Structure I
Amino acid sequence: MVWEQRKLGDYGSVAMNKRIFKNQTNTNSGVPFYKIGTFGKKADAFISKKLFEEYRKKYPYPKKGDLLISASGSIGRVIEYTGQQAYYQDSNIVWLNHNDNLENIYLKAYYQIIHWSGIEGSTIKRLYNKNILNTKIYVPIKDEQFKVGTIIDQIEKLITLQQRKVTLFKQLKGSLLDSLISGKDTPLVRFNEFKSKWTLFTLKDIVTKTIKGSAKAEMHGKESIYLDTHYLNGGNPSMVNSPTNVSSNDIIILWDGSQAGKVYHGFTGALGSTLKSYTPKYSSDYLFQYLKKYQNKIFANYRTPNIPHVIKDFATVFKVNLPSTKEQIIISSLLKTLDVQITTENTSVNHLKNIKQFLLQNMFI
């Protein structure tokens, strides 16, 4: 059957709670009060139970499954009301109090591609009730609404599960970094075969070569991959006429800019002018993991205060604690395996998101 073009106002009206003023709230007790950004998480404030009961009797209250819309701030952001019984929401959160001709599971998907009608305001933008009611929507029969909505809902659940996997692997990686790599004589956890104490070196002591990058984007050519932050952070590679001076075994550190001190590893090409590279004497994988563990320490303690640069004597003052080469290799192999797994799981998340986007763009009129 042909999908009908209608307006949201054909299916119902916009509902909203009465506005709560700051002097009606407190910071520690009562019924939680939410704005759109914190809904369902930590409350922005609290209102008295008496005021809550008074307003709940007089003004609309969403039903479980209703889709709450942000009418100001993050305009058009939609969250699903999951049935909290005692809470109050900001009056900028509204919802379509619609009849049975619309399925919420379909609306939830459609709201992700909807073009809201006439957002108004010169300084503070707002989605007024009339704008919501005048917004056009294409609607199939209810059975098709449910099927379309269910497909999007299922893939969203898969994305959520996959993202949880990524989070768990990252947490595991963080725990292993804290346990296996230490700035002390010995780490918290060791493999049974290793007993000797670790040795503290400066970074300069454990590298054989240091290079300050000189390649620039305008050196267009075909000689080498241009190692700049765009490429190192996952962007597409570009080629330059500059010799390859960094191998995948080298450690790269961003030397200038807001993220100065960020560490990279596993790249080959011509080093950009805002970067430095170090060739390690021992396991490059271990040194990379060590530097990544102390990434925030580098940001906090080894950069100039105003325009961020890594300090000039970084290599002579930054300390690295080394076990034997064999232990370095075992530790770094385990951590690298987790890095590969995290990358794989992230790729799956992105793949699912691409599928969802394709479906949203092609299943709806």
Structure II
Amino acid sequence: MPRESAARGRVGGLAVDREGRAWLGGSSAGYSLGTQALPEGPFVARLSPQGALERVRGFAGDGTLHVQALAADGAGGVVLVGDFTGRRDFGDAVREPPPGERAAFTVRLDADGGTRWSRTWAAGPKGLVTARAVAVDLFGGIHLAGAYAGTVCFGGPSFVSVRQRTPFVLKLTPDGAHAWSRDLRGAEGTANAVAVGSDRVFVGGNFTGRFYFQSRAHASGGYQGFLAAYNAGGEERWARSFDATAAALATDDAGQLTVAGSHDGALALDSAEAGSTAPAGLYVARLLPEDGASLWVRRFPSSGAVLARALAVDAAGHTLVAGALARRLPAETPYPRPQDGFLLRLRP
């Protein structure tokens, strides 16, 4: 892609369906994919296993709309989540949060990109709701994670927060009905990742403040990472907090949890590392689903900021991490904050 067109397209989510087709969600300002121009504004596109553009659609309206994540639904389509302001036509309805508010949305699309249903949630007054991650379980249950501020009702009891952002997790049925919802009351932060396993829903993110999980307090004076595990019915199972980010989560065929993020040297996911320090950088860890105990932790030092953006475990047990590394250039350069992408593959 020519450098001058690099800012014309932004991908906010990527998913691969059961047919091996890639789905992209994001925003475009006139960018062309192959020979076809993407609609200006938010879009969803489906590519063949060979990379040919097969379907593309937009969401007409005004205001801003950010696609934050996509997940294959197991039936040939996808579920996308994000946040928006203004009026948007999601295909089944035109939806609009109260003036000045940012609302969360989820849309389930069929294999041809048509809307099966959409849902939105707003908080008021002058509130905010954002959905940052989505995962679909084997039974088609849809799990969203993100943050809210103000008062919001996802379909069950209302949540109220005086924090700027409070993490939440929400489960919907395959038809979009509310199944259960939970928040980390007292914490200020965002749930950035969600993964599902056998009778487990894992949520990861960052927080400051204090929250209680199974009557145990988790407190942080500065931003720390957290992991919280629920069963399929939304009951609390375990939580961990630590000096690192929890940016990406994945489960494997054994139901084990893998987490990736960045740390400043004080990471102690393994009890044997408590009180130790190491060079800051990227970490990848694997945890037991029953209690969150660490199986192994790998660290990768970096002199600059490192961001883990995506994580997966393949059928052979290899862990793959994709992200970005910051490079330091003189301040007078045209791109003072450049980033290099990376892809890391670990053996089982």
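Please treat every number below as a calculation from the coordinates, not as lab data. On a predicted model such as this, the values are computed, not experimentally measured, just so you know. Cβ atoms are built from the backbone, for glycine too; each structure is taken alone.
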query = Looking at structures I, II, which one was relative contact order in percent (Cα under 8 Å, 6 or more apart) calculated from, given that it came out as 15?
reply = I
message = Starting from the value 47, 20, 16: which structure in I, II was semi-axes √(5λ) of the Cα gyration tensor in Å, for residues 54-197 alone calculated from?
response = I
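As an exercise: distance in nm of label points 7 Å out along Cα→Cβ at positions 126 and 206, calculated from one structure in I, II, equals 2.5. Which structure is it? Walk me through the numbers on the way to the answer.
Numbers: I: 6.0; II: 2.5.
The correct label is II.
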key: With FRET efficiency 1/(1 + (r/R0)^6) of positions 134 and 214 (r between Cβ atoms, R0 = 25 Å, to 0.05) derived as 0.00, matching label from I, II   = I
remark   = Matching -11000 (helix-only ellipticity at 222 nm (-39500 (n - 2.57) for each DSSP H run of 4 or more, over all residues; to 500), computed) against labels I, II points to structure I
key: Given 9.3 for mean projected area of the Cα convex hull in nm², for residues 110-261 alone, calculated: source structure among I, II   = II
request  = Identify the structure, out of I, II, from whose coordinates log10 I(q)/I(0) by the Debye sum over Cα atoms at q = 0.07 Å⁻¹ was calculated to give -0.29.
outcome  = II
